[in-house]
Structures are given as structure tokens and as C-alpha cells.
Structure P
Amino acid sequence: MAPDQSPPRVERALLSVFDKTGLIELGRGLVELGIELVASGGTATALREAGLAVVDVAELTQSPEMLGGRVKTLHPRIHGGILARRELAEDRADLESQSIGPIDLVVVNLYPFEATVSKPDVTFAEAIEKIDIGGPSMIRSAAKNQAHVGVLVEPDDYAGVLEELRAQGGLTETTRRRLALKAFRRTAAYDTAIQSWLAGQADEDVFPEWRGASLPLEQELRYGENPHQRAALYGHFLEAVSPLHGKALSYNNLVDVQAALALTLDFDPKLEAVVAILKHNTPCGVGAGSNPLDAYRRAFETDPDSPFGGIVICNRAFDAALAEEVDKIFTEVLVAPSFSDEALEILRKKKNRRLLSFDAAAIDRSELEWRRVYGGWLLQEPDATSEDLEGAKVVTQRKPSDEELRALQFGWRVVKHVKSNAVVFSGADGTLAIGGGSTSRLDAVHNASAKAARVGISLAGSALASDAFFPFADGLEMAVAAGARCVVQPGGSNRDGEVIEAADRLGIAMVFTGARHFRH
């Protein structure tokens, strides 16, 4: 459009909305501008009750609503008026021959399919009835003919459109294009929601021929992993995790919080208080106790250097005793199901510290995990295997004691959340040393034991958990030399026999789980 060309005037608007938010204000504003209103069903009724003149869709089409309202706007007099290209003589001739008037603005929002299927007791029939047909058809028609027609799918856009119409009598090309893009995104999200729900009802394979995802923007982030990278959060994360205090969450904060939640949810808060300290998306200490303070102290002792600037998460309410202890060092984010009033009073004194509460019941741990690759996406099921060692197989002559089994169980729960190659030395109620992100299992054992020695932690009598099998006996021998007296690992190496023989020679107990926990 040339800079000095006025936008095409809006003379007739079609309104058909389920959500009546802002409808009357929009209708009044359009009428004041001399724009004719055409509306269907409940939309027409609401506008008339507000004292506005409205032409019924049925009057325009000369066809009554049919099939209980399923067919109202699916008619040439509607779609012809929307789709006509005003610059084409043949299109104008078609409109004239059929006595069809152009429609310049389409205001439509859809049946609430997503809200309907989110109800736990929704029936299949109820869900099907909330699949909108006429609405998406009108939206797509208007968005396709964006050269001439404006389309509104969100009440938040009503005020801005009215302001532009008052100023110019029509909508600029920039505005029409922006609204059309938003419209196509809305219908894409709607169709994605429908196919996803139907796939679930059909018990379809988790990896169908086509997979779609459409997520709303929750918030833009200050930057990504580094300041030169832009970033944003999409989806519904903040429905399960609620910010209570502090600066806005960063990209790195969110990645760390996700890792913290995944680890914490593997422990039952009814059985014990568990506190984990994480840094750079991996745990640096995890402790359990009868109360959060004891659990935190055990977690902190694992690695006193790393908690500075990290994340602390507790599976029980954050109380005042824990708050006072945590407040002694700088932490980026504190996470718990809830915070006592006394804890909040202590922790809110540092204005930049983020405090988050989470609702475990609102977290779906069965969701597929997505990872970007050039030109596509990798999808996988979550690593949701049972962390209970009841099914593990003792492969050595010596069986682990009850206390050792508890320590093995604790370490096995934690090592799943450490970057591979990963090992965890642990006791029955906390980690003692963690080695992760290594390129060999020998390095993982060495790094963990070296850090323990540096901070003065004895590994004598500890349990060792390894996220994958020992390919050779040397890694096991190094762990035993550091103090491990029992080991849990998946097994499955061609040299399992050699590793078992070494364990028997060294007099330790070892169990195989049959499940690997790589985390790349």
C-alpha cells in the first residue's frame, strides 16, 4: 500500500463469539462509526439486548439455523462476502449477481474445546460438541483475504482496532496482516488441541505419523543461556510453579527449576523431608531427614563450595529454621510446595532472590520430552522407571545389609538426575559425593572421590550408584578404594562377569537393576 493511500473503509462487520468479553463495547463502538452489524445466535441476542441494531445471519442468508445450531454461517452469502477480492471485476460481478454484500471485519472466537476437555469428567459426546466448525471457517476465510478484511479472534485486540477505525475509517495493511497471523495461529492451536485429545481417546501410539504442538506465550525472558541470546517461555509451566517473590525468572533459572522438580518428585514427602541443591542443571547435594533443616545440612555437606548462587528445593514446606540456614549464603532460587509466613519474612529481605511454590498434583510427569536438532525435534518418553530396588538382582556373593540397601536406594534415585557419565556416593540419608558430566566412568569416580577428599568427607562404608554399567572392573576398583562397600548399577556389559568377579574379590555387595539412567 502506498504511504498516502487510505486503508479500505470498514462498512460491515460480522460478529459470532462464544466468549462475550468486550462484545457490547465493541458493538457500540462499531455502530457509532456507522458500521453495520451482522451476528448469529447468542451474539445477536446479546447485542440487541444492549440496544444495538443487528442483522441476523439467518436474515442475511435467507436460511434458518439448522441441526441444533451446527449450521449457521456455512453459506455462500457469508463466505462470499468475506472472500471476495474487491479489486477483481469478476468477484464484484459475482457478488452483485447473488446480491451479496462485502464483509469487511470478522469478529469470531471459538467454542471452548480446550477448557471442555480439561475437565476430568468430560464425556466423549460433550467434547465432540465443542468442536467448532463455522468459527474456524470464517476466521480462515477472513485471514486469507487479509488484503481486504480484518479479523479479530481475541477481545484484547478490540480496543486497538476501534481506535484505528476511529482515526482512519479502516485498518492498515500492517494491522490486517498482524491480525491474520494471529488468527491462523489460533486455528492451528485449536486443531492441534483437537487432534491431541482425539489421539489420547483412541489410545494412539505415542509417536504418530505427524506430531503437532501449539503453546501459548507465557512470558518473554530477559535473555537465554547467555545475554546475547533471546528467549521466551511457552506453555503452562507457571500454572504448576508460582513465583512468590524476586526478579523475573531467567532461562537458566527455569532449566534449573525443571531439573530440581524432576529430582524432588522422585522422593515421597510423606516418608521423609528431602532437600536438593542444584547448580547448572545438576545436583551438587541431596539430603534427607526428619525435618527440612536436617535434610539441607546433609545436602550442603556434600559440596560446600557449589551451593553459592544455586537452587535449593525442598519437598516439604519451607519453614523458618530452614530459611535462617539458607539465608547465610547467596542463592538464586528457592523452591518448595509452600513457605511459612516466618520463612517468607526472612527470605523476602533479599529483593532479588526468587521464591517459587509448586503444586505436585498439577505436574504431569508423563509428558514427552522434546529436544531440538537441526531441521527437527527429538521426542522421547520420560525416564519414569521405578526407582524401587525391590526388583534389583543381587549378583555378588555378599548381599547388601538393610542399611546398605537404603543407601543404594537413595543414591539410585539421585544418580538418575546427574549428567552422564554419573556416579553418586551416598549414605542412607544423603549424598556424600557426586561425579557427573564426565567422558568416562573412571573420571566420574575420580572426580567424586577427589572432591570428597578436598572437603573432608569420608567415603568409607558408602554406597555407590552408577547411571550405566561399568565397562571394565577398573572403575569399580577405584570406587572401592575410595571407600564404597556396595554398588548399584544397571548391568548389561559384555564384561559383567569380570566386574562381578572383582566385586567378590573385594568383598563388596553389588546389585543390578536392568535399567540405565543416561542423562545427556
Structure Q
Amino acid sequence: MVHVSNIAKQYGPKVLYRGGTFQINTGEKIGLVGPNGSGKTTIFRLITGEENPDEGTISKPDKITVGYFSQNIEDMRGRSALDEVKAANAKLPALQARLQTLEGKLSEPMDDDEMTKVLEEYGEAQAEFERLGGYDLESRAAEILTGLGIGPDDFHRPTESFSGGWKMRIALAKILLLNPDVLLMDEPTNHLDLESIIWLEEWMRNYKGALFMTSHDRDFMNRLVSKIVEVNYQKISVYSGNYDFYDREKEIRKEQLIASAKRQDDMLAKEKEFIARFAARASHAAQVQSRVKKLEKIDIIEIPTEEKVMAFEWPEPPRGGDEVLRVEGLTKAWVTPEGKTKLVFQNANALIKRLDRVAVVGVNGAGKSTFMKVVTGQTDATSGKYNLGPSIEVGYFSQNSLDVLDPNSTILEEVQNRIPNSTIGYVRNLLGAFRFSQEDVDKKIKLLSGGEKSRVVLATILAKPVNFLVLDEPTNHLDIQSREVLLQAVKTFPGTVMIVSHDRHFLREITTRVFELSKQELVVTDGTWDYYLEKKALLAAGR
């Protein structure tokens, strides 16, 4: 369907890739991976025709439809959420108007030839309208919006009243409703909660077209894709398998490349030694010249410089009590601007013990963040109580933590200010552990992405001697590599953790207990993430 052949692209002196070749076949589901700045988004723009390659070709059949979901959403206003989604296919309104015109004509008197002509045109327009899903447009739009977390109560809200994250969901719903032959998706799981991610995953599994996507969600990629296209080191490489296969195969290819480079170095050393030894001898002139020409034609194997992730020893926190947090009859309700009381959760009872890894889960709006805020003292409970155990020091992360960063400080200055008693070497090692290079540490905070800001805050929280980490969506905006850094940090953290995250791979790796907020109640499950899912599935099946 889409053939990318020997493409090259660069901006000024920066080369993104040369000689890049891959193809997207009918029905294939492909993951696009690579570090930030490697040119992933540019590949999407090249396929859609928004940009052209400097060299090579990108070909696709004229009749296929390509849908592209990007993080740059267009301005939305003047329509309800449902109407905005229904307007996804620009052909349908015109077709509908044409059908109405033809229906009007058919009610007028005309001769047989004209009647036949109008009926043929009406049949063709009707078939096209049906092919584009015009007859069940509203029901499909409603189903997709609901799946993405925008329920019937919000269908008729004006789009301008939604926040940026919710507008992203509306934009995503428009692309899904379009149901194109080729679906290009740049981070579709951003801004989605766990339930919406699972719904989207199921939708994509049943989708008949070709999918080409980037995602920071490892589980999402593993469950959907069967091929990986990697953009890195100015090259485009193809791997036949899911993300886990790519992760393993990449290491194997790297080891093979290092072995080949070693063999080549040994060969070059011998050839150069021969040339140096016999260069002055006339009797060996032909042999020397032959070997010089041979060396000139050899393509030197280059080993890509790997991004270094420094090992870091986390500070040993004080030994707290065995009871870290006890919650008894905890209730929280908000008072709306209209003066009405909105109950978030009630009569919550729970106990967190030392070294527990607690996942807090629930549908969007169930009160996960509110629960975290109450037990960390960020907001007051309506009734009930919670008690932190003796010698418990809390490290709390939320998306609001990013707002307190000084935009005019550098990364190095910001972290030094937050842990003032640390040496410059300690701070640099800390930042290295969180994937900030020597050059990165001098970047201004205001120039950082959301993921980079998250890494700055997480680094400073983990560098302090706390023994109870409360992390509210720390994986948001983090790429897969950064999530792995955080995952290893949490795994080796010598204290207790309570976390909200939409990353199932992350939760599966660390969870020992699950707190689920459902129907304004807190349900506690003792066990791993997989055990929680199995138990939930059995309950849903009535067993």
C-alpha cells in the first residue's frame, strides 16, 4: 500500500536519515520507534505529503484514504463534541445534500430517460453514502466518543468548553470514525486513562486497515504490532516482531555489529602493517598499491554511540514503621460552584504496610488523584481519618509538580536548588541516571518538553531520603526508555510506593496490592496486577 524507498531527509546540517526503505502492507500493524528528534513525526508528514523527501520516493495508490492523528490538533469551536466527530468525513455532508436534491427531483414529473438517469445517479450516491458509513454515522460517533471516555452527558457540550486533553480525545474520535485504509497515529494513548486505552486497543485489534503508530505504552505496542520500524543513527531499520522482540533483536544486532567491526579492525591493522613494511620496496610496489586501493574502497563499520544511562545509588531513607498509612472511614465530597455536593468516595478503609507497591486504579473521574491528595495532606477529607506511621517521610509527585519549576533556571540549577546540600558531581550523576547528558543540564526549564520536566521533578523527589513515594501519573509524557529508568528506580527504591499510572507494563512489574475506586467505594485486592485482572474478570463473568 505505502512504499517508502531509499528516502533521505535533512534540515540544514542535521541529517535525519539516508537510504531509508520500508513498506506498509494491507492490514499490517506497525510500530514506529526512535529517540526524540530522530525524525519519527517527519516520516508521518512525508507519508501524508505535507513534506517531500530530499531523495527517494514514497508511493501509494491514488484511491486509498490516509488518516493522520497528531499531537497538534486543529482549533475546535462552533460545534458540539458529537457534531465535531460526525464532521470527520468532509464528503458526507455534500453527499447527503446531493441525495436530498435527487430525492426532490424524483418527486417531480419527468420523462423516462431523465428518470432513469436520475435513478442511476441516486443509486451511485446512495452506495457511496453507505460505503462511507453515512447511515449509522451518529451511532458510530457516539460509540467511539463513549469508548474514549466522553459520555452521553457531554455529547452536546460545545467543543471549546473541553480542555486540551479532552479535545485530543475528540480529535482521535474523528480519525477513528473516518475508518481510513491507512491509519497514522502519533502517540494515540497520550491523555487517555486506562479504560480508554483498553477500549482503543480492542478497536484497533478489530480495525481492518493498516496501522502505523508511535506509542510510549509498551503493552499497547506489544499487543497490537507485528513489525517495528526504527529511526535512529540517521538510519531506518525494520524488525519483524512486536516491541519486546525488537528490544531483544536490537541487542543481538548490536553484538553482531561489534563483532563485525572487530574483525574489520583486525583485517585493516594487518593490511596497514603490510603497507607500512613494504611501501619502500620496489619489488612489492604492485602489492602495496593493490592493498591501498582495496582499503580505499572499504566501508568502515561504525558502532553507533549508545545513550549512556548511569547507575545511581539512591539515598537510604530512614526506617519507618511497619504501618505506613492507615485509612479509616475516609470520605471526600466537593462542593460545586452551584452549591451542590458531589461525593467522590466514602467510607474508605485501607492499610498500607512497609515495602508495599500499591496501584490505585479506577475509571476517569473515580477520584484517584483526589484520594492521593487527601492522604498526602494536599486537601482536607470531608470525614473519616488517615494516619501516617512513625518516621514516614512522603515524596509526592503530581502533574502540578511541573508548574513549580522555575522556567528561567537551567536543569542543573533547578536540581541544585532542590537538593542544596548535594555536590555538583552528585547532581550530575543524578541527572545522568535520568537520561540528561552533559549538554542537556544547561538547558532552560522553559525549553523542556513535558516528559523532560517530569524527569527533573522525579529525579529530585527520588534523590531525597523519603520512605513513602506517592506518584500520581509519573509515566505521563515519558517515552519508553524514560519509563524503564523510572521503573528500575521504583523497583530498587527501599521504601513504600503508592502509584496511579495508565502503563500496564509498569504496573505489572511492581504491583503487590491494588486499591480500586469504583462506585464511590474503595476496594482492596491483595496480590499482583495480573492477579487483580484475573479476579476482576472472574467477577465480571459471575464466577
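Where does the value 1.7 come from, among P, Q, when distance in nm of label points 7 Å out along Cα→Cβ at positions 299 and 355 is the thing being computed? Matching structure: P. With mean count of other Cβ atoms within 10 Å over residues 83-90 computed over the structures P, Q, the top value is the one for Q, the highest of the group. Highest-scoring entry among P, Q, by relative contact order in percent (Cα under 8 Å, 6 or more apart), is Q.
When P(r) over Cα pairs in 5 Å bins from 0, in percent, for residues 211-370 alone is computed across structures P, Q, the figure 1, 6, 8, 9, 8, 7, 8, 9, 9, 8, 6, 4, 3, 3, 3, 3, 2, 2, 1, 0, 0 traces back to Q.
Every read-out reported here was derived from the displayed coordinates using simple, explicitly stated rules and does not represent laboratory data. What you see is a predicted model; the values in this text were computed from it and never measured. Cβ atoms are built from the backbone, for glycine too; each structure is taken alone.
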